[in-house]
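What follows is a set of structures to go through.
Readers should treat all values here as calculations from the given coordinates under stated rules, not as data from a laboratory. Not measured: the values here are computed from a predicted model. Cβ atoms are built from the backbone, for glycine too; each structure is taken alone.
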Structure I
Amino acid sequence: MAKPPPGKCVHCLIDFHVLTWDHVFPTSWYPNTTPADLEKWKFPSCEPCNLRYSKIEQSLLIAFGLCLTPGEAISAGIPEKALRAAKPEFATNEKDRQARLAMRNKILSQAKKTSGVPTHGLFPGFGPQPGIQYPEQITFPISSTQINQFTEKLARGITWKINDKLITPDFEITTSILRDDDALEVYGPMLKSGSLIDIGPGFRIWHAAVPEDKTVSALAVQIWGRVKLYALVSRRDIQTPPT
């Protein structure tokens, strides 16, 4: 795959002579049911930004993947990928083995058994699923900081891919984690006028941009039929300092 031409990193907006491709949705997040010829959206990124988001995405893949229901076509293979990331026997070298072992120990230390479903703090879409019996409840923490950082990345990548626009410093990105009813109240009116884009079996994007300024936009992204993330890109209210 040819590298992007010299230009700005979509993340940090710094000019680079050498850029890499960053995928809007990480390649490891695509389910096994993804068609081989599917276009996987990507955008130009500097190597430091690409590596930084790669670590965030790996952490979220494990956290979300461990909470998915095995056997669902829309997320086929994702729970297994999450488990393999914490299994030293799948390591390619000693450094990789130590990293997987550390991840396994971290998971074991953070997973908590509960006697019932928590009454607060559940990520929307990850409560008990209809028709499934749960002999016990196990909770696993997910970093809100990483979720917000990943949602910002989605906003930047989707804005560049759909409208060929960079989100420059005179814009701001507001991210949200909402239940469906709350999301309809906040984002529904704007997204209703936008478009729905299906990307393979695992990803759906609702996107609406202001015709006069296509950087100003709202988006909702659904991943594996369970994770739903929201973002609003708006012009920053810059106050002129008094003279």
Structure II
Amino acid sequence: MPSSSAAASLIEQARRNGRGSLDEPAAKRVLSSYGLRVPRSAVVQSHDDVPRALDTLRGPLALKLISPDVLHKSDFGGVRLGLRQPGDIRACMDDMSARCGQAGYRLDGFLLEEQAAPGHEVVIGGLRDPSFGQVVMVGLGGVFVEVLKDVSFRLAPFGRGEALAMIREIKGYALLQGARGAPPCDIDALADALAALSRFAHARRADVSAVEINPLLALPDGQGALALDAVVIRSGS
């Protein structure tokens, strides 16, 4: 069941800290409490935290910068993939920290996260429309969203049946089904994630103005779907 108290606490903490959005670990904790699946991870603040994190995580790992001043981590070089050894992780931490210092950016730590298996990247999100209320979207990642605008919308909340209908409306739906010999993705899990996001968007409509999971990784059939990155933008001052 969703933990509304946990979500409210994390959103209130962001407000008290003067942050307009939740950092990635907090955003994933909130969405996980509403039924969305996220990779196993650990927050590390210093070199000394790395061995303890490696005791609980299985490589290869992704290291991600946590900073309220870096919106697009990949563009900044704030994401490193394929890490396994403590020395490599520490070197990447030092590099990201140095570049944050040079740019005058705040640094809240690092997220060390298990890398997911290959799958299809999907974008799902929600926003509060002034005319219609909470609107949720789904689309394929990359060029399909940015250039082709291949997306589908519904008012929140809705269940798996409506989520499946949204997914089937996407022009690139055949890719999710396994076009050109590729394995089909777990469409049921993708629909469950989309429905869960709609419940979150509706339940938190008073204190969240927008949410985006980009990408949501749709794994091969039967293996689920993972929220690899998440942004939750709070409402108000």
Comparing Cα Rg over 2.2 N^0.38 Å, for residues 153-216 alone across structures I, II, the largest value goes to II
The highest value of distance in nm of label points 7 Å out along Cα→Cβ at positions 9 and 193 among the shown structures I, II is in I
Taking distance in nm of label points 7 Å out along Cα→Cβ at positions 81 and 209 for each of I, II, the highest value is that of structure II
Output 6, 27, 35, 22, 8, 1, 0 (P(r) over Cα pairs in 10 Å bins from 0, in percent, calculated) maps, among I, II, to structure I
Comparing relative contact order in percent (Cα under 8 Å, 6 or more apart) across structures I, II, the largest value goes to II
Highest-scoring structure on distance in nm of label points 7 Å out along Cα→Cβ at positions 17 and 49 (candidates I, II) is I
